[in-house]
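Every read-out reported here was derived from the displayed coordinates using simple, explicitly stated rules and does not represent laboratory data. These figures come from a predicted structure and were not determined experimentally. Cβ atoms are built from the backbone, for glycine too; each structure is taken alone.
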Structure 1
Amino acid sequence: MQQTPPESAHDPNDAWDSPRGLTAHCEAVRAALAARTPRTETVPLTAALHRSLARDAVASIALPPFDNSQMDGFAAASADTPGRLPVAATIAAGHVPAPLAPGTAAPIMTGAPVPAGADTVVPVEDTRDGRFDVAEVVLPASAPGRFVRPAGSDVAVGDTVLTAGTRLGPAALGLLAALGRTDVTVRARPQVLVCTGGDEVVLPGQPLPEGRIYDANTALLHAVLTGCGAEVCATRLVADSPDDFADSLHADIAAHDPDLVVTSGGISAGRFEVVRSALAAEPAVRFGSVAMQPGGPQGLGVLRGGIPIVCLPGNPVSTWVSAVLLLGPALAEVWGTTGSTARQARLETTVTPLAAKTQIRRGIRVPAAPDRVDVLPGTSSHLLAEAARAEVLVLVPPGPEPLPAGTAVEVVDL
């Protein structure tokens, strides 16, 4: 069920009171996304890899569905072992055997049903002759149940085999197929409307007038969003007109019914902050800053009608870092997409932190030491070429003193 924010106006300069930490802002992003219930869809198992299960999967059959042999060997009654037994007809996988005559042993292949009258399997290599082509077989003592896989020993009828929210990997999809399923209901890929730009931005492929730049953020956000399992349903290049942006936003929402709106640029403290101005009438959208660099200016909330909106800063590296660190993990947690996760690594060289902000440095892995990372030299939010070289984002915590080589830090693999 969608949640509709209260109908009350607010000042366009409304903001959270002080810079948020990364953890607090990630929680706020998750809360905004939770206003929208993920849709579901049913897809073939072959199209469900890494998708998020929408509802519990319950077994309609047992696994295995019958007692079967764990080994190539001889099925026998344990009470007849040890002993020399006449050899009955061979039991192959996929064939239902006749009951085993008392005092006999039947060659049996791995996975074949264990016949009635047998309760143990002796591997062929454990017999005296070590082969199948014999008229009589000499078996050692073999306990009841030895090398027999009982029906239902993996899954019983009615078992919940996978819970809602499970990310479907190869083994999970194999399990569903083993239960006879051909398709599965998963959370639909979130549909995202992406709005980028400003008067200075030109679409790639168009002539570039003096004083203008090409739009990098649409392609960048499209890559991040699709990489974590969302779909970009529409894009919009925003001019520096709040009214035009508001009109376009409403039209795009009506046309595409997105689950999420993501904007880049127009949210800081300049004179032409189009996104911030245009959303002044939205009662549940706020702007402020996060104690991180790059990516400090942020906006967040829920539009009237229940659609979450995440407003990112406009410099390309700031947009990218914010999408990877703030938006991707929230999408994964709330809507079941595939987000990046942090891990621990050690600095290869000394790094000087900022006093009060987490600095997001671009880095590369050290080939000879997988648990170490080396930061790239540039820190400015316009250095897109250097960002393209990065293999990891390095989260340098704030503090007064340099962090020496070998210091453990959080990193996110790209």
Structure 2
Amino acid sequence: MPTVDLESKTAKKPPVSRTDTSFSPLRQLRIAMIGQKGLPATYGGVEHHVENLSVGLTSLGHKVTVFCRRYYCSEIDKHLNVETTGPLTYSYKGLDLRIVKSLKTKHLDAITHATLSTLIALRDDFDIIHFHGIGPSFVSFVPRLFAKKVVATVHAFDFRQKKWGRFAKFCLRMGLKSAVTFPQKTICVSKTILGSLGGCKNTVYIPNGVKEPYVWSSNELDWIRSRGLEPGKYILFVGRLIEDKCCHLLSRVVKEIDDGLKLAVAGESSFTDGYVERLKRSAGPNTIFLGNVYNEKLSALYANCALFVLPSSVEGLPIVLIEAMKHGAPALVSDIPENMEILNSAGAYKPVGISFKNKDFESLKRAITENLARPEFLHLIAKNAINYVNENYNWQTIVKDTQSAYFDALGVMDV
């Protein structure tokens, strides 16, 4: 591939003050979001991140276009808040949604969609093209060749996931290299990720956030009971069913405890059907698989669990953890750095959660049995966690910080 002098492409222009009306914060930016599966967000942490961020940016007066994959939005016409605006284009909460094809395979889905979306975005006059995830960021060099302003968000180091083979992991590492090389600004959703990048130029920490819980009612409680679960008497797991989330470890622990305690599993396969089949075969009768759960039902699941458990061996900054904490669910997590970043940063709010040794069966079993016998302590950490999350992971602050990152990418100084 020929060498391209990106700096000369973008020219050595002096920074522009925000007092310049052509780059005033009151000026509407046109922003393209690429990398997420789509909106409205159902399953997927990145999708919820992009929805909340995009809606927040729209409330600040910006125009946001979200590129979506066709299969994720297969039932978009049935959504009450979506309006059709043209062929494969929709309006949702003030956002423009564009449906773009992808090759829906494990290895080609994200990269084909990101490539096609980028080529389409280049035809429009976007101020910012924002890539989400290291896989889609592989093509972030393309808009730079056309002197476009680019931002990338590193949500996780996906090459650490076991579902990827050697070549796929190599490509994802190249995606990470692109994410910290070509964009004018690279956002890291956790301090752990930021630190792992070793102080790469133009990186900034802006965390994931969580919105207010849905209002649920007795209808949702009836649904919980209809699935064989009793409010206040089940453990909850939420997430994609991939090996790195370690749901199999949690299921084995619940099976061995065997005292009537039930495990509710909210999530489905992510190109990992073989793993899911093995998980279901090995699970005992007290593990209840609910599939993907959304909105009021998910809020009710969080609010009525005895304990939320996140046994992951790989994370970025886990949205499901801060989401559970926001709902007042006491949280037990593996002691990987990404999880401990949330628990250890609580300061005066501590304790806000409990940890166990990563991938350790006996440690997890002991943590569950000992802490379920301490309801007063679980109530304390749940109460602390609500206040901590409200203070540190709110979308109002995250949206404004992201807007600042956009203006930095545009060469606009704070005044």
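Some notes on this structure:
- Test item: mean count of other Cβ atoms within 10 Å over residues 32-39 calculated as 26.5, pick one of 1, 2: 2
- Which entry (1, 2) yields the derived value -0.86 for log10 I(q)/I(0) by the Debye sum over Cα atoms at q = 0.21 Å⁻¹, for residues 120-183 alone: 1
- For the set 1, 2, ranking by relative contact order in percent (Cα under 8 Å, 6 or more apart) places 1 highest.
- Read-out helix-only ellipticity at 222 nm (-39500 (n - 2.57) for each DSSP H run of 4 or more, over all residues; to 500), computed value -5000, structure in 1, 2: 1
- Entry that produces 2.2 once distance in nm of label points 7 Å out along Cα→Cβ at positions 80 and 264 is calculated, selected from 1, 2: 2
- Entry that produces 96, 52, 43 once Cα extents along the principal axes in Å is calculated, selected from 1, 2: 1
- Which of 1, 2 yields 9, 32, 33, 18, 7, 0 [P(r) over Cα pairs in 10 Å bins from 0, in percent, for residues 160-343 alone, calculated]: 2
- Read-out distance in nm of label points 7 Å out along Cα→Cβ at positions 112 and 368, computed value 5.8, structure in 1, 2: 1
- Looking across 1, 2, the calculation of FRET efficiency 1/(1 + (r/R0)^6) of positions 248 and 384 (r between Cβ atoms, R0 = 30 Å, to 0.05) that yields 0.70 traces back to 1.
- Per distance in nm of label points 7 Å out along Cα→Cβ at positions 256 and 328, the highest-valued of structures 1, 2: 2
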